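For reference, the structures are reproduced in the following blocks.
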Structure I
Amino acid sequence: MKDKENTKRKLVLAVGKIIKEEGFTNLKISRIAKIAEVDRKLIYRYFGSLDYLVEAYILENDYWMVFRDQMKEMLLNKEFAGSEDMIIEILQNQFKFFSSQKDMQRLILWELSVKSPLMRSIHNTRESMGQEFLELADPHFADGKVNFRAIAALLVGGIYYTILHTLNNGGNFAGIDLNTESGKENILKAIGQIVGWAYKEA
């Protein structure tokens, strides 16, 4: 059993190494097995297919997967006075996480550029997790005056796009240099302000 778990860990780590250094296009069974230094047949034995191995890696590393349990613990411990503070924390952490994780940046680019049942499955899993936390805000916006889900969609999409755009086209976006700490702080502050305005307007 220990050997099996060690082998699975080697394979998952090999996937991460390839994504970070070479991108998703080089995720081939033979390449992964070579880097993991294991027989390629073990990929099928332990994961069933390449897609399920890649999915195992993504489930361990995607923001919404990584912080799901942590966020639930925050709720149980009542670390936030209300849903506003919690939502701000979630979105600001998403910006910090995504701006520092090259493999997750490449994942989103891959999602946007190919039609793939695997990527659709990952998207749906991520979406269901996001729903759990949007439901925290629903009671505050029950009268329909403010559609907070639409605001959250723009914020999440904006976080992805801003980081991906500056990643490939330099650090500046709307005159803000995201390669600097002050630039990142400006974005984090704006996320908090937008959520705050929505809550006040409602």
Structure II
Amino acid sequence: MSSTRDTILSTAAELFAARGFDAITMRDIAGACQIKAPSLYNHFADKKTLYQETLSFVFEEHGTSLMGCLKDEKPAEEKLGNFIRLICHRLNEQPMFRQLFMRELIEQDEDRYRFLVNVVMAETCHALHDIFLAINPACDPHFLTTSLIGLVIFHFQINPMRPYLPGGSTETQSEAYLATNILKLISQALEQPRE
């Protein structure tokens, strides 16, 4: 059974994903949760705290299995492929997860960027960094990490437009197609020496 706190976090995630941090008030979240605003403050001191805990809650829901791929006792190349397939599956199945991330890119708040990267995504980004170096010690792991994030987020965001672009098809929209081709691009980049 879901706790009141979890209900607040999942409701807040939907609202923040749909409308963004600045457009949502604590009163909006309380109303959507069918509680009074003072009750919301019993759980979260302010909107910033609620937002940070919401990001952590949403990303943690996916983080355990994603980290499982990266910490597995398999060759680095296999771990990377499994991670890309799983992150593509999650982004396909959970648009709110993707939308929260996109909101952060659009709103460009430095404090929230810092929190997202240094707290919420830190373990995953460090693990990816290590995998890239294990595959090719001469690579640029920072560039590859940011490229991978960009590729998976962008391709799922643009998916509704894909059928209208030249060469678009149902196949090019599939999760499997995207995962396979994102892995190919990252693998090709890994073969290149750092410049």
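A few comments on the model shown:
- Cα extents along the principal axes in Å, for residues 55-166 alone from the coordinates reads 38, 30, 28; which among I, II: I
- Label whose coordinates, when distance in nm of label points 7 Å out along Cα→Cβ at positions 15 and 39 is calculated, return 2.1 (choices I, II): I
Computed from the coordinates by the stated procedures, all read-outs in this text should not be read as laboratory data. On a predicted model such as this, the values are computed, not experimentally measured, just so you know. Cβ atoms are built from the backbone, for glycine too; each structure is taken alone.
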